[in-house]
Every structure is written in C-alpha cells, then in structure tokens.
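S.K.: Multiple structures are listed underneath, in structure tokens.
Here, each number is a calculation from the coordinates, and none is a lab measurement. Being a predicted model, the structure only gives us computed values, none of them experimental. Cβ atoms are built from the backbone, for glycine too; each structure is taken alone.
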Structure I
Amino acid sequence: MTAPTSPDLAVATLAPPVRAGVWRRLLARPLALIGLFFIVVTLAGALFAPWLTAFDPNEQMFDGLTIEGAPMPPGGQFLLGTDLLGRDLLTRILYGARTSLIIGIAANGTALIIGTLVGVVAGFFRGWIGAILMRFTDLMMAFPALLLAICLAAVFQPSLWIVAMVIALVNWVQTARVIFTETSSLAEREFIAAERTLGAGTGRILFRHILPHLVPTIIVWGTLGISTTVLLEATLSYLGVGVQPPTPSWGNIIFENQTYFQAAPWLVFFPGMAILALALGFNLVGDALRDILDPTQRGRD
C-alpha cells in the first residue's frame with residue numbers, strides 16, 4: 001500500500017476540522033437551546049446590570065425592610081425581595097453573575113492553557129519529559145480539588161483574581177490528562193510519521209497537525225469546565241475563602257442569608273437557582289458540542 005502523497009490530505013480525511021454547520025446543528029438540539037438560553041440570560045444580566053436595576057448592590061435601604069426589621073418579600077418595588085440588610089436581592093444576583101462569569105472565564109481559560117500545554121508536551125515528546133509531567137499531573141489529581149482549592153485560597157488574601165488563579169491551579173489536571181491521551185494517539189499515526197520522513201520540523205507538526213485535531217476536545221472541555229468553575233467559586237465564597245463581601249457573589253449571598261432561610265426562603269432559593277441555571281446551561285451546551293464534534297456521531301443529527 002502506497003503512502004498518501006500529501007500528509008495534509010491524510011489529516012483532512014482523518015479528522016475534519018470544525019465545520020460551519022456546527023452552529024446549525026447545535027441550534028437544532030432542544031437541550032442545547034435550553035442551555036444557550038440560560039447562558040445568554042445570565043450573560044445579559046451581568047453585562048446590563050446597571051441598566052436593569054436602579055439600585056446599588058451594596059446599598060442598604062430603610063424601605064428594604066419591614067417595620068419589624070425583616071427582609072421584604074418578592075414583589076412590588078423589589079422583584080426578588082431584599083436581604084437582611086435591606087439590599088435588593090435581584091441587584092445583588094445580577095452583579096454576582098458578573099463575579100461568576102469573570103472567574104469562570106478567566107480561571108477556565110487559564111486551566112485550559114496550562115492543561116493543553118502540559119498534555120501536548122507530555123504526549124508528543126514523551127520520554128523522561130512526558131513521564132515527569134504526567135507523574136506531577138497524577139500527583140495533583142490525587143488531592144481532592146475542593147480541599148486543595150480551600151487550602152490555596154486560605155494561604156492568600158482572598159480576592160476575585162486570587163480565586164480565579166486558585167481555581168485554575170486545581171482544574172487544569174483533567175484537561176492535561178485528556179489532551180495527553182489524544183496527543184499520544186495522534187503522535188503514532190501514519191501521517192505524522194510521513195511528515196517526519198519528509199523532514200517536517202516539530203513546530204510544523206505541532207501547529208499544523210496536532211493542535212488542529214485537538215480543537216474539538218478543547219472546545220468541549222472549555223465549555224464543560226466553566227460549569228465546574230462556577231460551582232467551585234460559589235463553594236469557596238460560601239465557605240468564606242472565596243470572593244469576600246461586600247463584593248456580590250452567589251456563594252456569599254447564600255452564606256449571608258442562610259440563617260434566615262426558614263423565614264425568608266427566597267434569600268437562598270433565588271441565588272441557588274442562578275447557580276444551577278448557569279452550570280446546567282454550560283453542561284447542556286458542552287454535552288451537545290461533544291456529540292456534534294465527535295467523529296463517531298457525525299451524520300446522526
């Protein structure tokens with residue numbers, strides 16, 4: 001059997017690039033549409049928060065409490081009610097969405113970069129370099145992510161960007177393991193051997209052949225990873241080692257109001273539903289992208 005005359009042709013037939021029809025196929029899936037709806041609503045609320053509400057997220061208002069000093073229930077001037085300090089809950093949830101999205105995108109993007117770099121280097125070069133990188137990755141995976149994040153966050157002065165850095169440092173390992181497996185498999189393919197035979201350098205092989213094949217995996221992991229990041233940020237803030245008050249975060253909103261849950265359940269219910277909706281939205285979209293971009297699933301839509 002003769003080798004293909006063009007390694008680039010082999011690449012194109014083996015793993016087609018992300019096609020323009022991906023967006024069309026994504027919109028054809030009902031669950032993906034639900035996920036996109038949750039994401040778009042949350043993103044719009046975060047971006048347009050100053051125009052969607054007339055209140056300051058940290059403004060304590062006397063008319064935000066009842067005569068007895070209790071929070072106002074949902075309705076009227078305060079659509080989602082107020083908290084224990086008379087602050088508008090809807091306003092704090094909208095600004096809390098900014099916190100979750102900023103940390104989610106920044107932390108997940110950083111984790112993707114670190115994980116992809118480690119996975120590609122370990123999977124392509126292998127040898128002692130790959131062994132050291134993957135043993136370190138295995139060591140990081142041995143620690144519970146939440147416990148490690150709590151320990152790291154407790155060492156530093158908690159702030160928005162510190163929390164993002166901490167989450168990135170504990171979330172890159174899964175990406176590295178997946179990318180390592182795919183890169184190792186690609187490095188053994190015949191078209192890579194053909195490229196080496198033709199004298200192609202490491203840079204050409206990596207950027208022309210290896211990385212394009214990894215794009216679908218990176219997209220899927222990037223989408224799914226944001227939901228994990230959102231949940232981890234909310235957990236850290238709830239435990240007091242994440243974003244600190246008065247900066248609104250869905251996690252610290254729940255923590256501040258949990259003692260009043262029985263008398264005013266909306267104080268916990270609404271921020272909890274916001275966390276659930278955003279995490280579910282990214283999971284639904286990520287699952288749909290995984291099926292669409294998986295070569296074994298093509299043609300089934």
Structure II
Amino acid sequence: MRKMILAGVLTIFLALVSFCTTGSAPAERITFVEKENQIDVMIDGSLFTSYMFVDTLTKPILWPVHSPDGTVLTRAYPFGDVEGEATDHPHHTGIFFTYDKVNDAGFWNNTTSPPQIKHVDVTGMSASGDKATLSVVLHWTDENTTLLEEKRTMVFMAGETKHNINFDITLTAMTDEVVFEDTKEGMFAIRVAPWLKERGTGEYLNARGATTEKNVWGRRSEWVRLQGNKDGQPKGIIIMNHPTSINYPTFWHARGYGLFAANPLGQSVFQKGTDQETIEPLTLTLAKGESAPFKFRMVFYDGSMDEPAIDELFQQYE
C-alpha cells in the first residue's frame with residue numbers, strides 16, 4: 001500500500017512539473033530555416049515567407065508571402081508562371097525596399113546590376129513564442145562604390161487570422177554625400193497577386209477614409225489597406241508608417257495594377273500628380289555618416305478589416 005501511495009505521489013509530481021514547464025515555456029510558433037542565399041520564415045511548420053538574397057537579384061526581397069490560411073498574396077512572376085498573371089515590371093518582386101535616383105544611380109527599375117543592393121551579413125536571428133527577429137546589413141552599391149549601408153531589423157509576429165512584420169530600416173551615407181532625388185519610383189513596396197490588385201477584386205482604403213487608386217495615390221496617410229476576395233473569402237494587406245519614420249506620414253505610390261508602395265521621398269511628384277496648389281520639392285541629402293530612418297509595419301490577414309479596426313491596430317504600433 002505504501003509503495004502504491006508513493007507511486008501515485010510521484011506520478012502527480014511529475015505531471016505538475018510537466019504542466020509548469022509547458023506553461024512557462026510555450027513552443028516557438030515561428031522558426032527560421034537557413035538555406036543557401038535564403039532564410040525561410042515558418043509559422044506553425046508552414047512557410048510564411050522567405051528572405052531571399054541570391055546575387056542574381058538586384059536587391060534582397062521577401063517572397064512569396066502567405067496569409068495565415070496559406071493563401072499566396074504575392075505575384076509569382078518572374079520566379080514562377082501563373083496563368084493570367086501580368087508580366088509587366090519584372091523589378092516588382094515580392095516585398096522590397098529600394099529607390100530610384102540615388103546619386104544618379106537607379107536602384108528601382110533595374111533587373112541587372114550594377115547598381116545593386118547587396119546582402120552583407122546576418123547580425124541577429126532569434127525566436128520566442130509567437131515572435132521572431134531577423135537583423136541584416138545590406139550595402140547599396142554603384143559600380144565599385146558603396147553609397148549606403150542599410151541596417152534592417154524585421155520582426156515577424158504570428159497571430160491566428162493575421163500575421164505582422166515590422167520593418168525598422170536605417171540608411172547611412174558611406175560617401176561624402178548621398179542625394180535622393182524627388183521621384184515617385186520607390187520605396188517600400190509589395191507586388192500583389194492578380195486577384196488582390198484593384199483591377200482584380202481589391203480596393204484601397206487609407207486612414208483618411210479615401211478609397212480606390214484614384215483617391216489614395218500620391219496622398220499622405222498613416223496607413224493604407226488593400227483588400228480583395230479569393231474564392232469568395234476576404235483577405236488583405238495593410239501597410240502602416242511609423243510616426244518616427246522620415247517625412248511622416250508617407251505618400252503612397254499605390255497602383256491599380258498591383259504595385260502597393262509607400263514612398264516618403266517622392267513629395268513634389270505626388271503633389272503635382274494630385275493637383276496640389278503648393279508644390280514643395282524634397283531632396284534628401286545625407287552627408288557621410290548621417291542616417292535616415294524608415295519604419296513600416298505590414299499586416300497580412302484573413303477576413304475583413306474596416307477603418308475603425310485598422311485605426312485600433314495602428315494605435316498598437318509602437
């Protein structure tokens with residue numbers, strides 16, 4: 001009898017230890033899988049996106065990108081063939097951050113290098129629970145000259161019906177002077193799947209209540225949403241601009257054919273395009289060692305998100 005009691009006590013003790021251990025150290029929902037020139041971001045064992053930095057790309061990208069239920073939100077071209085997909089603008093690849101006219105070097109439209117934004121190093125990679133962080137260093141190079149060093153931290157956050165990525169980017173001048181001319185061709189962007197573009201089922205909405213490309217393109221806004229329907233189910237993407245980001249709130253280079261971009265530096269071009277009376281050109285100039293911050297959050301979701309719900313999410317963006 002005594003042995004049976006002791007065995008029972010031991011069983012209960014081990015169960016409590018197991019419960020406490022499991023409760024205090026939840027399993028990691030997000031994991032990184034390192035491959036050659038690529039880091040896969042897995043959520044609950046399924047691919048969310050991949051950070052790709054092979055030398056044949058003119059800039060590192062995140063591609064493809066999936067919604068929480070696995071729906072592909074990005075255009076496949078030029079990496080894959082999908083019936084009905086447009087093959088315009090081959091430089092629009094996944095999620096990318098780049099800009100045209102940097103010391104006269106065109107980093108936006110190019111599909112061959114130079115110029116090129118080169119992946120240099122992974123400086124941090126960690127995961128805990130439903131959050132994971134990937135930090136990298138990139139060099140913006142033209143011929144044999146490094147114009148800018150980019151330090152980028154990407155924080156991936158897993159939810160049930162929405163996943164987030166925070167982008168914290170700092171550009172630092174590596175030459176005596178780096179000049180970003182005022183152009184619409186930039187800057188933080190995603191090329192979406194055909195069904196999600198506005199010429200498909202999608203519709204833009206900004207933080208000022210404006211809808212459609214006609215009323216969103218070229219205007220300032222704290223956030224913009226692009227929402228459409230896939231097989232009758234609503235899904236979408238939100239891009240938020242952080243208040244500490246340069247020239248906040250950003251202008252939007254949001255096109256009906258599938259380019260969804262935030263561009264804080266194309267000021268006069270957008271003002272002219274929206275018939276604003278006062279045109280204020282913006283030329284960002286960085287002396288050697290000077291830096292500029294760019295901060296964005298992307299939300300990828302299943303279901304429907306209206307303006308009040310997105311405003312609430314934006315207030316949580318710290």
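S.K.: Have a look at I, II and say which one yields 26 for percent of Cα pairs over 20 Å apart, for residues 208-271 alone, as calculated.
M.R.: II
S.K.: Any idea which of I, II comes out highest on distance in nm of label points 7 Å out along Cα→Cβ at positions 184 and 248? Could the numbers behind the result be given before it?
M.R.: On the way: I: 4.7; II: 2.7.
For this comparison of distance in nm of label points 7 Å out along Cα→Cβ at positions 184 and 248, the top structure is I.
S.K.: Quick check for you: by distance in nm of label points 7 Å out along Cα→Cβ at positions 128 and 288, which of I, II is greatest?
M.R.: Of structures I, II, the maximum of distance in nm of label points 7 Å out along Cα→Cβ at positions 128 and 288 occurs in I.
S.K.: While we're on this one: Using relative contact order in percent (Cα under 8 Å, 6 or more apart), single out the structure from I, II with the greatest value.
M.R.: Structure I comes out on top.
S.K.: Out of I, II, which structure matches -4000 when helix-only ellipticity at 222 nm (-39500 (n - 2.57) for each DSSP H run of 4 or more, over all residues; to 500) is calculated?
M.R.: The read-out comes from structure II.
S.K.: Determine which structure produced the value 20.9 for Kirkwood radius over Cα pairs in Å, calculated from the coordinates; the candidates are I, II.
M.R.: Working: I: 21.5; II: 20.9.
Structure of origin is II.
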